[in-house]
Each structure stands twice: as C-alpha cells, then as structure tokens.
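Quick heads-up: structures coming right below.
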Structure 1
Amino acid sequence: MIVYFSGTMLEMLLALTLIVTSLLRLHMTTVRFFDPDEFAHLHWAYLIARGNVPYRDIFMYHIPVFQVFLLPLMLLVHSSHILILARLGMFVAVGLFLLLLYRVSYCITKNTKTTLLVVLIASIFPIGLDKLLEIRPDTLMMVFLVGSICIAWSRKRVFFSGLLFGLALLTLPKVLFALPALIYLTGLTSVLIPFFAGALLPFWGFALSIVALGITPTALDAIAGASRAVFVERTFSPWLGFAPWPLVYLDRGGISFPWIVSTMLWIVACIGIFFLPSRRAKVFFLLYFSFGLISLTQFPSPHIQYHIPLALMASIPAGIVLTKLLSRQLFVGVLCGVFLVSVWQQWTVRTNPQNRNTEQLTVIGDILRISRPDETVYDMVGSYVFRPDGYTICCHRYGAFIDKLRIKPPPLWHELIARKTKFIILDRSGFSLWVTPEPDLSFIQKNYLPSGYPKIYTLGFAFECHQGTCSPNTVFSVIIAETYRISTNPPGASVAIDGREIIDNNEFQLQEGNHRISVPPTITSLNVQLAR
C-alpha cells in the first residue's frame with residue numbers, strides 16, 4: 001500500500017531531516033581532524049595579522065581574500081579554541097549559503113516543498129559534505145556565487161550581482177567557469193555593463209593594494225608563476241572525480257553507501273535539467289554544468305573540493321525531479337531515510353577516535369605553552385598556527401617544487417639557523433610526505449630530537465657511546481645559544497662538556513659553536529636537548 005503525505009507533512013519531514021543532519025554535521029565540525037590546508041589558511045591569516053605582507057614576507061600564490069575574513073579571529077587570545085571557532089564560522093557560512101540557495105530555488109520553482117528538498121540535498125550531498133566542514137575558501141566562494149546568481153535571476157541591481165561574482169572569483173578563480181551562465185542570466189543586454197563594472201571592482205581594489213604596498217611584480221609572479229610551480233602535475237580525467245576511487249567518502253576509497261547516494265544524485269540532477277520549469281533555467285544550468293565539467297580537466301588531482309560548485313548547484317535539478325517522484329508514488333520517508341543513513345555513516349567514520357582532532361589541538365596547546373610568541377617554528381605536517389615561520393615557505397611540500405620557482409628562497413637549513421628555529425613539528429610520515437631534499441634532511445636529523453610532546457621536535461643532539469667513545473662524534477656544533485638539558489643512559493651519570501661536569505637531568509647554557517663531550521665508560525647513550 002502506498003502512503004501519500006500532505007504538503008504540510010512532507011515539508012515537516014523534510015525540515016526535521018534537515019535539522020537532524022545539520023546537528024550531525026555540527027558535531028563533525030567540532031571533533032573531526034583538521035586537514036593541513038585548514039592550518040595553512042589559518043596560519044596565513046595569523047601572519048597577515050602580525051603585519052606580514054603577502055608575497056613579500058609570506059610565500060603565497062593566491063589572493064588572500066579568505067584570510068581577510070579570518071583576521072578577526074586572530075585578534076582573540078591565541079589558543080586551540082580559535083580553530084573550533086573558525087570551524088563554527090564555516091558552519092554558519094554553509095547556513096548562509098543554504099539560505100541563498102533556498103532563495104534561488106524558490107525563484108525557479110515557486111514551490112516551498114521543492115526548495116526544502118533542494119536545501120536538504122545540498123546539505124547532505126556526500127561529495128561535498130566532508131570539505132564543507134573545513135576551513136576553506138570554497139564555502140565563502142559559494143556564498144558569493146549563489147548571492148550573485150540570486151540577484152542576477154531578477155535582472156535587477158546587476159551591479160551587485162557582478163560585485164559578488166567578482167568577490168567569488170577573487171576568492172577562488174576556479175569559479176570562472178560560471179561566467180558564461182551568469183552572462184546569459186543577466187539577459188545579454190546593456191545590463192552587462194554594470195555587471196562587469198561590479199565584477200571588476202574587487203580586482204581594482206586588489207590591484208591598488210599591491211601597488212600601494214610596492215609588491216606588484218612579486219605578487220604577479222607568485223599568482224601567475226608560483227601557483228603553476230606548486231601544482232605542476234598531470235591533469236586528470238573529470239570522470240575520475242565521480243568514480244569510487246580515489247575519492248574517499250568514508251575511511252577509504254571504494255564503493256560505499258554514500259558514494260551510491262552521490263552517484264544517484266548526479267544522475268537525477270542530469271535528468272532534472274530537462275524538467276526545469278523554464279527555458280531560461282534550462283539554458284543556465286546547461287551552461288553552468290558544461291563549463292564546470294570542462295574546468296575540472298584543468299585541476300592536477302581529483303580532489304573532492306573541486307566538485308563542490310557543481311554538487312551544490314546540482315541539488316536544484318535533483319530536487320525538482322525527486323519532488324515529482326515523491327508526490328506520485330514513493331514514500332517520502334524512504335528518501336529521508338536514505339539521506340540520514342548516508343550522513344550517519346559519514347558521521348560515524350568522521351567522529352571515531354582515530355579521526356578526531358584531539359591530538360592536533362594538543363599540539364597547538366603544547367607549542368603555545370613551551371615557546372614564546374617571537375620564537376619561530378617550522379611545520380612539516382601542517383599542525384600549527386600561532387608562531388612565526390622558521391622558513392620562507394610554510395605549509396607546503398617545498399621540496400616538490402622549490403626548484404621550479406623563478407625566485408628561489410634560501411635553503412631550509414640556512415633559514416632555520418638564521419631565524420633561530422628551535423622547534424619543528426613533525427611525525428613519522430613528515431619526512432617522506434614533505435619530500436625533504438638534502439642537505440636539509442640530514443641537517444634536521446642531526447640537530448633536532450623528539451621532545452616529550454607529541455609531534456614536536458626541539459634542538460638537540462643524540463650520542464651512542466661505547467667504552468667512553470661516542471658517535472657520531474665527540475665534538476658537536478650548537479647552532480643556537482640556549483639552555484639545554486642532558487639525559488644519560490644509565491640515569492644519574494655525569495659527563496663533561498668542554499671540561500665542565502654536567503650531571504644527568506641538569507640544565508646548562510651552551511653558546512653557538514663547537515663543544516667537546518667526554519663520557520665515562522659506563523654510559524651507553526646520552527642526549528643534549530633544549531630545556532623546554
């Protein structure tokens with residue numbers, strides 16, 4: 001027997017499903033691990049807040065619109081709580097996007113039931129769910145883009161439509177593919193003049209800012225040249241972005257329930273374009289998705305975030321088709337149940353202990369506690385925010401592209417000494433993932449040791465000893481004058497450094513330069529490490 005829902009009951013069920021899935025997403029927002037890209041965006045915002053100038057003082061290859069929006073957070077007391085606040089800000093931005101999407105959908109369909117379903121689909125679309133939790137410019141870009149579409153649909157105040165599109169393009173240039181669809185939407189008439197006037201205004205503002213700062217050549221080289229060097233990899237077939245491999249919906253690639261839901265929504269969205277209620281809407285979405293698919297071929301890897309502009313807008317034609325099916329013969333509860341199961345599976349994986357952000361927040365707290373605000377840190381895993389950099393290039397695998405940069409920075413080992421870097425954030429995979437070249441790799445291994453804090457390495461030297469002779473050498477070179485602590489095996493022993501007796505676990509000063517160590521035959525190993 002088929003059960004039919006009244007319009008009010010259907011809307012209530014859709015709204016209830018939206019509330020439940022939003023609560024699950026809110027929980028994921030606060031506990032899921034942070035991607036290295038999130039730390040990069042926050043760290044760049046922190047550096048700008050300290051007065052550093054992008055392109056001149058900071059290695060950047062994009063326009064820092066998103067960092068400007070993060071700046072107010074950097075005025076707060078620095079702590080791990082700022083990361084959670086930033087995530088919550090992204091959650092609010094997604095909510096704003098959904099409100100604008102509701103408006104666009106209602107302009108097209110004039111149907112509350114359909115618009116609610118569209119918003120629900122956009123909020124649970126598996127291919128975008130993960131990345132919309134993160135501190136990324138993609139969400140801000142989509143707010144600007146959908147705001148631009150919303151204004152352009154009425155063909156009134158198109159200057160502001162252009163202004164919002166210009167801000168979206170300045171935030172992430174990948175949204176350029178939407179321009180033909182927006183031009184069509186404005187009507188291909190004289191209103192294009194105010195549209196482009198608005199779109200160019202943010203770029204004029206950016207141009208004037210780099211001229212005023214005297215960094216025009218450096219900025220243009222970074223945006224046009226360094227960006228290509230960083231991403232100089234092979235392109236990929238856009239179809240890989242819709243396959244179960246290599247995209248990850250749960251904890252590994254492969255066929256999963258969320259992938260099946262995502263695939264079905266893509267198919268329904270393609271069908272839905274032909275069910276749109278007006279020729280204007282059909283042409284707009286055909287232009288939007290055609291140029292969007294073409295743009296995917298320009299990206300170096302099939303990352304999920306590249307599909308967000310397509311997935312979120314696909315919710316409109318998908319919602320129109322599903323509304324027609326639901327109103328005729330299907331249980332509305334089945335669809336809501338499918339969406340809930342998909343989000344529930346992703347929530348289960350994202351919030352399990354292995355995928356939580358507890359250790360990352362601990363690292364943030366530890367480095368703030370053991371270092372001073374003016375001391376530099378070099379991050380090899382993307383896990384810190386609130387300290388100056390020990391190297392010109394932060395947050396990226398510099399070894400993979402440094403030789404392709406036109407303006408080459410000094411070598412890492414030289415900068416670590418010059419900036420007196422006492423702390424490195426690193427884990428077991430850091431060396432391999434960061435593609436650390438020589439002699440930088442040997443320098444780090446020689447001059448930094450694991451501390452008692454997770455992922456934090458500090459200045460130090462390790463010695464293996466046999467019968468009073470230590471290796472790698474009895475003479476070691478200190479690169480930064482500081483207070484150090486000695487630890488011996490067996491405990492409680494004493495050694496001589498430059499003829500001065502030092503007892504195990506005691507602190508002492510070492511100046512820059514060479515020092516000689518002498519040990520009794522009973523010592524098998526010892527460490528000399530920064531006393532923090």
Structure 2
Amino acid sequence: MALPHSWLGGAANPAASAPAATSNLFYVGEAKRLARRGRLIEMIGLVQERLEHGAVGDARAFLEVVGIHAVRDGCVSVLEQRRLPYLVEFCRALSEMGISSPSDYLGRYGLQLVIDECGRLLQENRVEECIRCLERLAKCGFVVKNLVKPTLCMEACARMHNTALALRYACLLPDILHSCNMIMQKFRDQGDLQSVFQVFQALESTGVLPDMYSYCILIDACGRCGDTEKATAIFEGLLKAGTVLNVYVCNSMMNAHAGNIQHVLRLYRQMQGSGIAADVTTYNIVFKACRLSKNPVLALRLYEELKAKEIKLNVLSYGTLIQIFGEAKMLDRVFQMKRDMDSTGIVPNVVTWTSLVGACSKGALVEKTLQVYQDMVQAGCTPNAFTYNFLLSACVDGGQSDKAHKLFREWKTSGRILAGIEVQDESVIFSEWVRPDSVAYNTMMRACDKLPKQAEAVMQEMVSSGLRPDKRSWCILINSYGCNGDKQGAVQAFQRMGKSGIIADVVAYTAIIKVRFKSKISFVLHVFCHRS
C-alpha cells in the first residue's frame with residue numbers, strides 16, 4: 001500500500017517515520033473494519049484521535065487510504081437499517097473535520113437511500129424528525145430540494161397545520177418567496193386561512209416583498225373559506241397603494257365573490273375599464289357565477305358576445321355552460337354547446353360528458369340519457385359514479401324503475417354499467433371498479449316509491465356495503481311510508497333517524513309533517529263521505 005506523506009504526521013526523516021507508518025497501517029485496518037460494520041461514529045472517533053496525536057496530518061487523506069468504498073458500504077448498511085439520524089451525525093462529524101462534501105462518501109446508491117428515508121419519515125407523519133435531519137444535512141452541504149420533493153414536505157406540514165415547521169423547511173430552500181408562496185398554497189388547499197396569513201406575515205418579516213402571486217393566493221384562500229370581506233380588504237388595499245394589478249389577481253377576486261353575480265360583473269367591468277385583458281379563466285369565473293346564481297340568460301348573452309369576437313374557450317367553459325343549460329332544462333342549448341365544442345376541435349372530458357348525461361337525466365329523458373351515455377363510452381371516455389347516478393336517476397324519474405334496478409344490479413356486480421353497449425376496449429375504458437355510493441342507494445330507495453319495505457331493504461343493503469344512510473336516505477324512507485298511508489311507520493322512521501345520530505333539519509320535519517297532514521286530510525274525507 002502506498003502511504004501518502006500528508007497523513008504520516010509530517011516526519012522529515014523517512015527512517016523515523018517507518019514506525020509511524022506501521023502504526024497507522026494498523027489504525028487504517030481498524031477504521032476500515034469499523035466502517036464496513038456501519039460503526040461510522042466510532043471510525044470518526046479513531047480518526048480524530050490520530051489527528052490529535054499528530055499521527056495523521058489530514059482526515060480526508062486518511063479516509064482515502066481507508067477506502068471510499070468501505071465508508072460507502074458502512075453508510076449503506078446504516079441507511080438500510082433505517083438509521084438516518086445516525087448517518088446525519090456522521091456527516092456532521094465529517095464537516096467538523098473540514099471535509100466540505102460528506103455526500104461524496106455516500107455514493108449514488110447511498111444518496112438514494114437518504115431520499116427514500118426522508119420520504120418514509122414524511123409518509124409516517126414524522127415530519128419534524130425529517131425536517132430536523134434536512135436542516136443538519138443542509139449544514140453539511142447537501143442540497144435539500146434534491147432530498148425531498150418540496151411539495152410533499154409542504155403538504156405534510158399543511159396537513160399538520162404547523163406553520164413553524166413549514167417555515168423552517170422554507171429556510172432550507174434557495175428562493176424564500178417561491179417557497180412561501182407554495183406553502184401558502186398548501187395551507188389554502190387545507191382550508192386553513194389563519195395559517196395562510198401567518199406564512200404571509202412571516203414572509204413580510206424577512207424583508208422580502210410579496211409578489212402578485214402571493215396576493216392571488218391570499219385572496220383565493222379568503223374566498224375558499226367564505227371570508228369575502230377579507231378578500232375585498234386585501235384587494236382594495238392594493239388599489240389604494242397604487243399597485244398595478246394583473247389579470248390573475250382580478251380573477252382571484254372575482255372567484256372569491258363567485259356566489260354574488262352582481263359583484264362579479266362589477267369587477268369584470270372594472271377590469272375592462274382598467275385596460276386589463278380578460279383571459280379564458282376570467283370568462284370561466286363569470287360562467288361559474290352564472291351557474292351559482294342560476295342565470296342561464298346572462299350566460300347565453302356572454303357566450304354569444306365571446307363567440308362573435310371569436311374568443312376561444314376551453315373544455316371547462318363548455319362544461320360549465322352545459323351544466324347551466326342542463327339545470328335550466330334548456331336541452332336545445334345544451335346540445336348547441338356540444339356542437340360548438342366539436343366544431344372548435346375541443347375533446348369532451350368526463351366532466352363534459354357527465355354534464356350532458358345529467359342534462360338529459362334532469363329532463364327524465366330515459367332514452368336520450370342512455371344514448372348520450374352510449375356516445376360517451378364509444379368515444380372512449382371512462383364514466384364515473386356521477387355518470388352512473390345520472391343514469392339511475394333518469395330511469396327512476398322517467399317512470400322506468402325496473403330498468404333502474406337492472407342497471408343498479410349490473411353496477412353492484414361488475415363495478416360499472418354497460419347497459420348493453422358493445423365496446424371494443426372494455427378493459428381499457430372500464431379499467432377501475434367503481435362502487436355505488438350513497439347517492440346511488442338513495443336513488444334506488446326513491447325507485448321503491450310506495451313500497452316502504454323494499455326501501456328498508458335497500459337501506460339495509462346500503463349499511464351492509466359500508467355506507468351510512470344520510471338525511472336524504474331517511475327522508476326518502478319517511479316519504480315512502482307516507483305515500484303508502486303508513487303514518488306509524490313514517491313516525492318510527494323519523495325516530496330511528498334521531499337515534500342514528502342524524503339531527504333532523506327542515507327537510508326531515510317537512511317530510512314528517514306532510515305525512516301527518518295527509519293522514520288528517522284522509523280522516524276528514526273519510527268522515528265527510530260517510531256523513532254524506
């Protein structure tokens with residue numbers, strides 16, 4: 001073995017250095033043995049001891065003689081035992097000895113194991129432990145964003161509603177503004193408005209100015225949490241400060257007020273007056289506001305204006321318009337939207353197709369609903385539970401309960417509804433098993449109509465499938481008893497609903513009052529007829 005002069009202790013006389021070299025050979029062997037056994041901290045202790053005695057002049061040179069492969073084997077052994085904190089401590093010790101790149105001693109496989117371990121800690125919700133390790137590794141020269149996907153760590157912090165941890169992680173990333181914006185977005189998605197503001201304030205305290213995207217997230221978070229007053233205050237604050245707004249901030253503000261069509265239109269006109277060019281998102285928000293306010297006339301007028309200006313819309317635009325006209329039972333307009341969509345080359349997605357099926361279902365047009373569903377499947381679009389529920393509802397409302405039962409049996413047994421449609425790539429289109437949900441069972445309870453015992457059986461089947469009857473389920477059952485003239489059964493169903501932990505609302509009380517009222521009317525008519 002060739003021994004570098006730098007780790008011999010610096011002896012000038014080769015003859016005098018011979019005993020030192022022999023001694024160091026022993027320690028090299030001992031260090032290699034410790035490394036391969038994963039006893040890395042003990043190995044570092046041995047190196048430090050040799051440095052203190054002057055027997056070794058340079059730690060890196062000593063480790064090179066030990067062999068980088070031996071050290072890497074030790075690192076891999078430690079990581080395979082899921083001892084990430086131990087490895088972090090080893091890297092810290094290397095840094096303290098002046099080795100600037102401890103990651104060199106991990107190798108590609110070892111580095112991948114570190115990444116895997118960090119991911120495992122996040123999956124096990126050991127978020128603080130993960131971030132603590134990342135903080136220490138960052139001090140050792142590791143690039144943190146390469147160890148953990150930032151969005152995963154931020155999402156984990158948001159699920160815990162822990163802004164302190166999220167901000168500690170943000171400090172490890174190169175762009176604090178971008179990191180804080182991402183964190184705000186994750187807390188917004190959790191509906192945690194307070195934490196969004198805490199992160200925003202922490203960003204300001206660093207001296208970094210928030211950008212327009214920061215304000216977009218703030219306003220959007222307020223809208224999602226129903227605090228439109230705060231959204232308005234932020235927006236007006238920007239206006240008073242003379243901030244040049246962009247279309248994204250305006251869109252966020254409009255979306256926050258989507259439930260108020262007049263406010264949305266006022267903001268829309270304000271945008272136009274300010275010279276801010278609307279984009280397709282702007283129009284989609286206006287269409288959304290029209291849907292929420294059930295205003296198909298306004299939606300049609302805006303659509304015609306955009307069409308005249310040859311402004312291109314997207315699949316979301318047409319999907320929303322189909323929903324608007326479908327809910328208004330304006331089927332001619334629904335299919336006009338589909339034709340216009342086809343003419344522009346936009347391919348309908350599952351939401352669009354389901355909205356089309358739903359529009360026909362709301363009109364109780366059984367054959368038309370099934371025809372659109374067939375077109376959907378043959379176009380290669382995979383239906384979902386919403387689609388199937390519309391099929392069942394169309395049959396029940398269209399007076400074809402037997403067909404509804406047939407489709408429902410097919411759904412339960414095969415996880416999808418073919419309805420007799422011939423499909424070439426059935427395994428591709430129906431690749432996932434879809435379970436009937438509570439909406440499906442409620443629809444089938446409605447199909448029982450004046451047969452409360454059958455409705456009871458459907459409800460029991462619902463419970464057996466792991467679903468819990470909701471208020472809608474109980475109201476349907478109460479109505480079923482009422483339609484059958486069984487006042488006692490209706491009252492008992494109402495009482496059972498309360499015992500199940502569901503608090504009766506105005507719909508439930510209305511259902512039971514209707515039953516009792518009908519029974520009194522029947523009694524009066526009975527007496528009147530006999531007296532006559």
Structure 3
Amino acid sequence: MNNSSSLKKSNIATIVICLIVISSISIGFKLSHVDFSNPIIGEDTYVYVLGAFSVINGDFSQPDRKALGWSIFMSPFYLLTDSTDLLDYLNITRILSLAISTVTIIPMYILARRFFDEKYSLMASCLFAFEPHLNYNSVLGLSEPLFIFGIVLASIFILQKNHNWYFYLSFLLAGIVWWVRFNGLVMVMILSIVFFVVYKPSSKNFLKYLVCIGLFLIIVSPILIQRYDQFGDPLYFAVSDNHFIGDAYSNYAVNTKDIEYSASDYIQNNGVISFVERFGLTGLHIMALDMFKMLFPYLIFLLPFGVLFSIRSFAQDKDYIKSIWILLLVNLGSLILVFSIWGDMRFMYHVFPFIIIISTIVIQRVVKYGLSTFQFSEKQKNFFLVGVISIVIISASIFTLRMNESDELLDQERIEFSKLLTQKFNGKISAGGDVLRLLTYTQLQDSPHLFKEFKTSTYDFSIGRDSDLFASENMLERTLLYAKSLDELIEVGKEYDLKYIAINKEQPKNDWFGYLTNLYDEGEKYPFLTKVLDTKEIGFKKFKVKVFEINYDKFITNET
C-alpha cells in the first residue's frame with residue numbers, strides 16, 4: 001500500500017514538474033510578442049481598460065458592443081497602483097491576460113484527462129501551450145484568454161460522469177463566460193445538448209437540467225437587467241439591428257449605425273437563395289479559410305487524421321467524443337453569420353481546446369496502439385513523443401518569429417504622428433487603415449482625468465466612432481462615416497462636421513476606405529482638399545501619411 005501511495009505521489013510530482021516546464025516555455029513564447037515600453041496598438045483593449053475604470057468609479061453600465069466581464073475582472077488590479085500613466089494600466093492588462101492564458105494550461109491538462117492518460121494529456125497541454133496564435137493573443141490585453149479559461153473549465157465539469165453534481169458548476173461557468181464575451185450565450189445551448197448526451201434523458205435528469213438553467217439565469221440576470229435598462233432589450237447588441245445590410249462598415253459608421261435592417265428585410269428585397277449565399281455560404285467560406293490559416297504550424301497536420309480516428313475511436317468514452325464534437329461544431333456554426341460580415345480569426349480561438357483534443361487522438365493512436373503495419377516498443381514510444389514535442393516547439397518557434405514581426409521605428413513613428421495630430425489639430429477626422437490606431441492612447445495619455453474618471457454612462461465610448469469623450473473645441477475627434485467615394489464622403493462629412501481626412505500610403509484597396517487609395521498621391525489635385533501634414537516632409541521613414549483639410553465652400557463650387 002505504501003509503495004502504491006509513494007508511486008502515486010511520485011507520478012503527481014512528475015506531472016507537476018512537466019506542467020511547470022511546459023508553462024515556462026509557453027511564457028517565453030508569449031513574452032517574445034510584447035514590449036512593455038510601447039502601448040498596445042489594437043484598439044479593442046482600450047474599451048476594456050476604460051470599462052474597468054468605469055467599474056472602479058461605480059458605473060456598471062454595459063458598453064454597447066462589449067461585455068463587461070473582462071473589465072470587472074481587471075478593475076481590482078488597477079486599484080493596486082495610483083498612476084497617471086495609461087501605459088501602466090495597459091501593462092497590468094497585458095500581464096493579467098498573459099497569466100490567465102498560462103494558467104489555462106492546467107485546465108487543458110485536466111480536460112485532456114477525460115480522454116487520455118497522463119502522458120497524452122501532457123501532450124495535449126503542449127499543443128495548447130505552444131500554439132502561436134494563442135500566445136500572440138495572450139499579450140494583447142483582450143478578453144479571449146479569460147473566455148477560453150471559462151470555456152475549458154465549463155467543459156471539464158460537464159464531462160464528468162463520476163460526479164452527479166459537477167454539471168451545476170458547468171452552467172454557473174457558462175453564465176460567467178457570457179459576462180466575458182457576448183457570444184458566450186452559445187455555451188449554455190451547447191452545454192444543454194451535451195448534458196443529455198452525457199447523462200441521458202430522464203425525468204430525474206430533466207429536473208436537474210432545470211436547476212442548471214436556473215443557476216445560469218441567476219448569474220446572467222444582472223446583464224439582462226442592465227441591458228434592458230440601458231437599451232430596452234435584455235439581449236441588445238449594437239450590431240444586431242443592421243447586421244443584415246451585409247457590410248461591417250455600415251455597422252460602425254456614424255451615419256448608418258442606427259439603420260434597422262432585419263433578415264426578413266433582406267429576404268424580401270433579395271430572396272431566400274441570395275440570403276443563404278450571402279450569410280450562410282459566404283460566412284462558411286471565409287471561416288474555413290481563416291480556420292485553415294489558424295491551424296498552422298502543426299495542428300494542420302494532426303487535425304485531419306484526428307477527425308478520422310475520432311469517428312472510429314475505441315480508447316475514449318464515446319459520449320465524451322460526441323460531446324467534444326458538439327462543443328466544436330456548434331461553436332463554429334454559431335459564428336458563420338458573424339464571419340459573413342466580419343472575418344476575424346480570433347473569434348474562433350475558443351475552439352482551440354476542442355481541436356487539440358481531437359488532434360491528440362492521432363498521437364495516442366499511433367504511439368500507444370500503433371497501426372496495422374507497425375507497433376512501437378516502450379522505448380520507441382518515449383522517443384517518438386519527445387520527437388513530436390520537439391517538432392511542435394521548433395515549428396512554433398519559427399512561426400512565432402515570422403508572426404507579426406514588430407518594427408520599432410514604425411511603432412515609434414505611429415506614436416509621434418498621434419502626438420502631432422493632438423497638438424496641431426482639433427475637430428473631426430476620418431481615416432482608414434492603421435492611421436489613427438494610437439490616437440486614442442495619445443489623447444488619454446495626455447489627459448489622465450479622461451480615463452481615471454471615466455464612466456460608460458457619461459460618455460458611451462466606442463473605439464472608432466463618435467464619442468463625446470473627445471468632443472471639445474481643443475481636441476481631435478475621430479469619426480467613421482459610410483461612403484463609397486470621395487465625393488460621397490465629403491457630402492456626408494459636411495452633415496457630420498468632418499474637418500480632416502488622413503490617408504496612409506499603404507492604404508489597402510479592400511479596406512473600408514479602399515476608395516481613397518489614390519488620395520495619397522493625388523489628393524493635392526483636388527481644389528477642396530488642402531494638405532496640412534505630410535509625415536514624409538518631416539522626416540518619417542516608415543509611417544507615410546498625409547492629412548488633408550476639407551474646404552466645403554470649394555467643394556460646392558467645384559461641383560457646380
């Protein structure tokens with residue numbers, strides 16, 4: 001008995017050491033993506049940061065396009081410092097998201113134990129810990145790491161036949177997941193299906209399920225009440241009113257965001273077949289392309305075989321395998337409509353754990369059971385696993401080095417450009433590409449009271465749209481206006497007091513402002529546009545941008 005106990009303790013110690021080593025390597029990958037001396041470029045982070053200050057200031061109003069959970073989680077940590085430097089709070093946010101992503105390696109191991117023994121569960125943890133996209137995302141200060149953490153925990157508790165009360169925790173976590181990201185609502189639907197797959201339909205289990213739903217509703221009721229009070233709809237989400245216009249640009253633009261255009265409106269105008277093509281097949285196509293890219297560098301080789309082996313699996317609980325497929329496919333299916341308008345790979349990051357479980361089946365099948373033509377000895381099995389881990393680390397390292405390589409000079413010029421804008425100009429400005437990416441950071445950094453005293457209910461702040469946060473006579477206010485041509489932009493701009501247009505030399509044609517592509521080279525030909533800033537003329541090497549001021553009197557004269 002003592003020998004058995006000692007062996008068990010030794011085994012646990014080995015697993016703990018392995019997880020520590022895996023986590024340490026993962027942290028190394030994550031830190032390679034971050035420079036704590038520079039601000040975050042992605043603007044979604046600032047919505048969460050301002051939301052955290054709103055919570056600190058006693059205002060729990062819901063942002064119209066973001067869930068509040070990540071901001072609530074961050075807010076106690078912001079109280080640990082009393083800085084007027086926004087960068088300090090951005091770095092706290094980065095550290096928190098990095099830490100959560102790293103800690104998730106442990107739940108990933110536990111989830112894998114529902115399907116594999118210790119050795120292959122550690123392998124699954126490696127696949128998760130070294131995944132380049134997740135590591136890059138973990139230092140952006142976004143809500144995905146916390147969202148993934150909650151989803152993995154909820155999956156662990158629902159896949160537990162040996163305890164007849166763990167599923168209650170799963171539905172509680174589903175409620176918390178909804179607090180973190182609005183599409184977390186899908187999780188309660190998925191868990192409902194998985195519940196009856198794992199525990200089987202019966203009158204007794206149906207009563208337990210009702211209790212689960214009750215617990216879920218208790219957790220999410222503050223969200224529902226707050227959104228009803230703010231927007232008159234407990235399920236309100238800003239893009240839901242005009243999603244079926246079929247253009248993400250119009251969802252965010254000030255002059256079109258309040259247009260109501262439902263699915264029935266689209267069908268009435270274009271027909272059912274067109275609706276299926278536009279919002280079904282198009283979304284599926286874009287999502288499939290992004291999924292293909294997302295699986296690199298190593299899951300792209302494992303997943304196809306994992307799919308085949310999982311269909312005829314014999315080493316895993318069949319109900320659990322069905323459940324993991326439900327968790328994967330329903331999550332992806334719920335995103336088709338989103339991808340039909342707005343393709344962003346990170347919307348799918350929360351399915352990585354399920355993809356990794358399926359991919360690990362390949363490794364287990366080949367190593368542990370062999371194929372019809374060969375079988376490994378115990379020594380060969382260990383060598384093979386070490387080889388697989390080595391390949392994963394090497395491929396992840398190469399991919400990480402090539403992934404979104406930072407350009408120190410370019411980043412510095414972005415910051416300098418934003419400072420120039422805030423110092424020299426006031427009024428409304430519109431720009432495409434990454435021209436104004438750091439404008440919000442610069443304005444908040446220069447005016448600490450704007451973020452330290454921020455309240456969502458006062459400013460209704462949303463990145464990239466009009467906001468009275470910066471609406472004062474001496475501040476530059478960015479705005480997004482829907483237009484299809486320069487003339488249309490000027491016409492709409494007059495109505496919304498647009499004063500400046502900024503254009504990057506590298507402006508992509510498929511951007512929302514693609515119709516302005518030629519403006520960088522030809523802008524000075526238009527009599528109603530006056531060049532007021534050219535970064536090339538002031539010595540910028542990488543960030544080449546021109547800013548034009550609009551003269552509406554000359555535009556009207558030019559038209560006539």
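Every number in this text was worked out from the coordinates using simple rules, so none of it is lab data. Here the structure is a predicted model, which means the values were calculated and not measured.
What to note about this one:
- Test item: helix-only ellipticity at 222 nm (-39500 (n - 2.57) for each DSSP H run of 4 or more, over all residues; to 500) calculated as -22500, pick one of 1, 2, 3: 2
- Looking across 1, 2, 3, the calculation of semi-axes √(5λ) of the Cα gyration tensor in Å, for residues 84-211 alone that yields 25, 21, 10 traces back to 1.
- The maximum of mean projected area of the Cα convex hull in nm² over structures 1, 2, 3, that is, the highest value, falls on 2.
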